[in-house]
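What follows is a group of structures, each given as structure tokens.
Laboratory data are not the source of any read-out in this text; all were calculated from the coordinates shown. None of these values were measured; they are calculated from a predicted model. Cβ atoms are built from the backbone, for glycine too; each structure is taken alone.
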Structure I
Amino acid sequence: MKTISHDFPENQYYREMTKKKGIVLHHTVSGDSVAGDIEWWKSTAERVATPIIIARDGGIHQLYSSQYWAHHLGIKQEHFKLFGLPASNTQRNKEFIGVELDSWGGLTSKNARYYSFSGQEVKKENVVYYEKGFRGYQYFEKYTPAQLDSLKELLEYWGKRYEIPLDYKGDVMFECNKRALSGESGIWGHVSFRPDKSDVHPQQELIAMLKSLA
């Protein structure tokens, strides 16, 4: 697997090897700029990061080894309380590897045009519509075929390296649920852990790729 390495400061993640039991899919809520994503993380002190960002052209950008960890879930105590679970945000961050897909995520529509939260227009052909909505939005920027191809390669690699089961969780993956919060192994989305997030959205092509892993 070919990756693009970046010089990411060691004080922005924890250089501690931890046992991995799962993978969490995120999207960046930013434009097609891995450099911008990295600079944003470097500007904060909370050590929020993921080891991999997948650009819209499918490039796999590596910031640090997936053996290490950083904060990428941000699960609040109240989210655990929803299911009667003890708060264990740090533990989940250590156990689950995060991967980011560059995407604006949720969009708003005005006069048949589509905009990110920052006002950036997104081309219609890059927009997916959810009739019933998803996490407060009806429109999202699509993950690209190149991104999904690279994500599949990455998931298969991590699955083998860390003995992580790759079976598709079904619709529960796109709901905040007890199984994810309690640390069930496998592939989840950020939405699986938090009711206030919208990454990742249930794009048909993403689901088809996840189903093909089994």
Structure II
Amino acid sequence: MGAAQVGSVNAVMVIDDHPLFCEALTMTLRAAFGAGAVEAANSLSEASRRLEAGAAPDLILLDLNLPDVSGVDGLIRLRAATRAPVVVVSSLADDRIIASALKAGASGFIPKDSPRDVIVGAVRTVLAGQTWTPEGFIEGGGADPDDPLTRLRELTPQQMRILQLVCAGKLNKQIAWDLGIAETTVKAHISAILRKLGVQSRTQAVLIAQQVSFQSILHSDGASQ
């Protein structure tokens, strides 16, 4: 089964802002899978631009700790923008972080200090259509429709961009300028965002988005339930 999956890996995107780790991971992938097109992006915005320009990776390896995103927000946005499986590779291997990443749509979670053979085995597992988690991880309960991660995954890529700008404190007119769209379009998107999140105001939407930060996840007793 592993050999069949090796031949299917034609393009891999590594999203990580640590050059040495990116280089080591790229070498591991090329040696183990013969990935002819392994490209690296050092931020979520760079990766998003490549996806919008037509990049179609078979697999994405994502570090949660990037300069332009916090927590699993970047993962949620990636899952909305591509059908490629996304595997989180992070030094933050707390059970609550892992559980939140899986809820947000990750196909696997690999601690950064994992040995090479573990990384290769994890990628093979994901390419075979299964979910991979590190040894010792204690899985929580099923998906909760009221969980902020579940609700945020309902947003489209454009709605996620707008919500990010709302979180940055920008007004509708500024958002319209930044995205090159009409202000009425922004208003329509915000109405849809509020409806999908089940809230009544922009402030409540921002609070929902903030709940997916590392700090909120690690300080929430419910995140590991």
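General remarks:
- Structure from which 65 was derived, percent of Cα pairs over 14 Å apart, for residues 19-114 alone, options I, II: II
- Structure (I, II) behind the derived value 21.1 of mean count of other Cβ atoms within 10 Å over residues 51-58: I
- Structure responsible for 15.9, with mean count of other Cβ atoms within 10 Å over residues 27-34 calculated and labels I, II on offer: II
- Entry that produces -1.11, -1.26 once log10 I(q)/I(0) by the Debye sum over Cα atoms at q = 0.20, 0.22 Å⁻¹, for residues 67-186 alone is calculated, selected from I, II: II
- helix-only ellipticity at 222 nm (-39500 (n - 2.57) for each DSSP H run of 4 or more, over all residues; to 500) from the coordinates reads -14000; which among I, II: II
- Structures I, II, by relative contact order in percent (Cα under 8 Å, 6 or more apart): label with the highest value: I
- When Rg and Dmax of the Cα atoms in Å is computed for each of I, II, the one that comes out at 16.4, 50 is I.
- Read-out distance in nm of label points 7 Å out along Cα→Cβ at positions 139 and 171, computed value 2.7, structure in I, II: I
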